[in-house]
Structure 1
Amino acid sequence: MSLARNTTQIMRNIRITSFGGPEVLKVASDTPIPTVSDSEVLIKVKAAGVNPVDTYIRQGTYGALPTLPYTPGQDVAGIVEKVGKDVNDFKVGDRVFTVRTVSGAYAEYATAISQYIGRLGDKLSFEEGAGIGVPYYTAYRALIIRAGGKAGENVLIHGASGAVGLASVQLAKSLGLTVIGTAGSQEGSKLVKDNGADYVFNHKDSDYTDQIMKTVPGGVDIILEMLSNVNLGKDLEIINQQGRIIVIGCRGTVEINPRLTMKKECIVTGMALMGAKESEWKQMRHAMEAGINYGWVKPHIGQTFSLEEANKAHDVVINNSGAQGKIILKI
């Protein structure tokens, strides 16, 4: 659909009118194409990324919920269709990706504020571009901004076969860290290894933390934790003296022994991507664009669905704890 030819100015999108299960993801065909404010860009969406947080919001269990009805999603890749008068760094026809949208990602058109948009260039497909936003920005903010990771250190990435995990592996290797990943299957472990991890362990093995400690006897410098309600207690046992544990994901409560934090003098801190400062958004955008150009930003696409199959995509994200790569909606 071309905006220039679309005289009725409507589009297809997912419109959620009530919180609930995947069945509330309904395709609407009569939604007006969003208008752009002075600081926004209108993007003709070619692909949209599906993130776990999309499912939490859809269920109504997330801490901050949108006003109903709404269109889910933050990550899109597509072509700039129109720019607001205050936007100077993008022009009509640019191939771009987003990490945050105004109008929602699961749609034929989406608006985004320019600071949350990056240049996709021509080295990646639109499907790959839709896999950059939340996973890669999350990896960068966790490893670089929050943990201060640097060459020569080691990092343990839990759930390394997921989208954020693989992005973290690629980023860490590009910066010269020793990368230890965990996955829950042979296939997932191979994927993590193929993306550059130095060591990969199956987190279903009861002794996998012992295996890690044999590999790095001094302990782990940085841990990127995707499931803290399961792993945080173990993390505190294997973290190095004055190490850093970054909590990226959590699905419940956990009981820990605070004495371990005293003994290790380690830091345990949470990380929420959307809490980034304006300067951090700029830093992350430039890092991603550089990563695309240098080749270390290479999203792995797990499965691709149509807009009409958004409910199936959410099912995969919720039920497949061993998800490998990014789930994409091809628009």
Structure 2
Amino acid sequence: MNFPAAVDNFEALSELKGELHLAIGVFDGVHLGHKAVIESAVFSARRSGGLCGVLTFDPHPSRLFRPEDPTRLIMPIETKTRMLHEVGVDCVIRKHFDHDFASIPADQFLGRLKAALPALKSIYVGENFRFGQKRAGDVATLIRSGRELGLGVFSADRIKHNGEPISSTRIRQELEAGDILAVNDLLGYNYTATGVIVSGAQLGRTIGFPTLNLPWQPECQPRFGVYYVRFRQCGSQAWHAGVANYGVKPTVAATEQAPAIEVHGLETSDLTAGDAIEVEWLRFIRPEQQFASLDELKAQITKDCETARELAK
């Protein structure tokens, strides 16, 4: 099937054959609430023999409306695109969000979308979806326009966890608080950091706790601290249990440093600098702190490893 995995404009899809079922939203984090929307579009596409697409926005609309305080993203668009494909999406349209796009009158939005994508058959959004000039459009607006254009409009109720709606905002708050259990529950998968191991100062090795050093700077930073994690080389099926410190290493850093991850495996592994790894965060152990000496740091890491081993049982 000649259908690009990701495009940055509508023209690439203007000559599609067959029905296009399109989910629309920012979908930062691709959490359980997002999947309720996206999987409905996937189901309809598979049932009809059509195609499922996602229309998302880059940059995040807040960078246009609040450039002084934009929303800090849970994941970059490349990771989001990959995850959308993993749930069955055929193509991701990464629409550049600018003043021209934001100023489209709400009652014209669906008509313009249909003109750009003639194969469009149905639209899928969350119940709180807002769009168009001054965010005046809502699901009712889509339904009115959809009837005129012969398009089906599907809206998904918000999924709740412990009585509260799941949202990207809520996940960001839990990340910053260090409640990784809640984050993973809301996402529906384990929060993950991915990157390439770099050589470090080897201090961990000198005190008996060698680490894998991973430069990693997400927009929405988790709470600095020590976490129980599991990690593996990208492409491998073999997971290793470990403890990870995410932060700026206040005890040993001579100067201010960018936040990074240091992972210590509870068992030895063959991973080394240059290897690409993924680290899944499973439990928060304690906040990052500064110790008066390396002996105090070593004693605390020993306790952290004991905690992790108990959690790994």
Structure 3
Amino acid sequence: MPFLLDAEQRAFADSLDAMLAAADTPSAVRDWSRGEHGRGRALWSRIAEAGVFALAVPEAYEGLGPRPVELAVAFMELGRHVVPGPLVETVTAAILLADLPDPGPAKRLLPALATGELMATLAWTAPYALDGDAAGTHLAFTAQGLHLSPGHGPVRRSLDPARRLAPLEPGGELLSPDPPTAQALAYARLTTAAQALGVGLALLDKTVAYVKQRTQFGVPIGSFQAVKHRLADAKIALEFARPLLFGAALTMAPADVAAAKVTACEAAYATARTALQLHGAIGYTAEYELSLWLTKARALRTAWGSPDACRAEVLSSDRPWR
């Protein structure tokens, strides 16, 4: 059976879409890329007021969740509007803190994460954490366990200029010597997949609109059969990823989430390549807004697990794939 959102979930998506469409997110992204966080923080507060981060925080800590399906709905819209900031990292940190054996850190930090007062980032397997200069809570894994890092080092730009990377300082409070990570990783991959799917859908919409306007030989290039085929392939790939995403949100099985992540991210990346080709030379310019979605699709493809790592997760499971 196809997965269908209920009326409340569709209304939630529509409200986020309307709010973000009116927020001029491209300007916030460009400011964020330069380390200017004012517009991004204002947008973050509005997203938090809509209840997005509370969806990852248990009710015991003043949240609404965890509610993975609603998180997937929300992150599709965040990706569609290319919202900057450590979005996935804040959700992952919330899940991780809630699962710690000692409830003390959760009591201190989760209410502020739910309301958007705090942003969180974390260094998982790499030495760098996303948006360490903007986040107020820095979590780092070391050989001793999970630490609350005291700060961050110099910021570095990445492939996506809006994804600013910084090394976290060593030391700090030890939160847990052996933190449970499986559930947090599943949520990280689920929200990354949803964000990537939203990016891909936005790229497809923008490219369809463009090929209707650009003319060659006196007709719109969208009337050419080769162009139609490329767009149809992108549409099919994205729509195939959608039920995998929501199916994974229902089960939250690691293999299901990994399958959704690799499928959604590969579909978004393929759509980005199609969008770039069909836009022609203008698609390569950083000044053109399409670049904000193009670089995001490429960065999300390897975030929280490369395609090979996610495929290995699927193949190593004992689920009866058909």
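Throughout, read-outs are computed from the coordinates displayed, never taken from laboratory work. Computed from a predicted structure; not experimentally measured. Cβ atoms are built from the backbone, for glycine too; each structure is taken alone.
Out of 1, 2, 3, which one gives 1.4 for distance in nm of label points 7 Å out along Cα→Cβ at positions 86 and 166 as computed from the coordinates?
Checking each candidate, the match is 2.
Say we calculate distance in nm of label points 7 Å out along Cα→Cβ at positions 78 and 238 for every structure; which of 1, 2, 3 gives the highest result? List each step's numbers first, then the result.
Values: 1: 4.2; 2: 2.7; 3: 2.0.
Largest one: structure 1.
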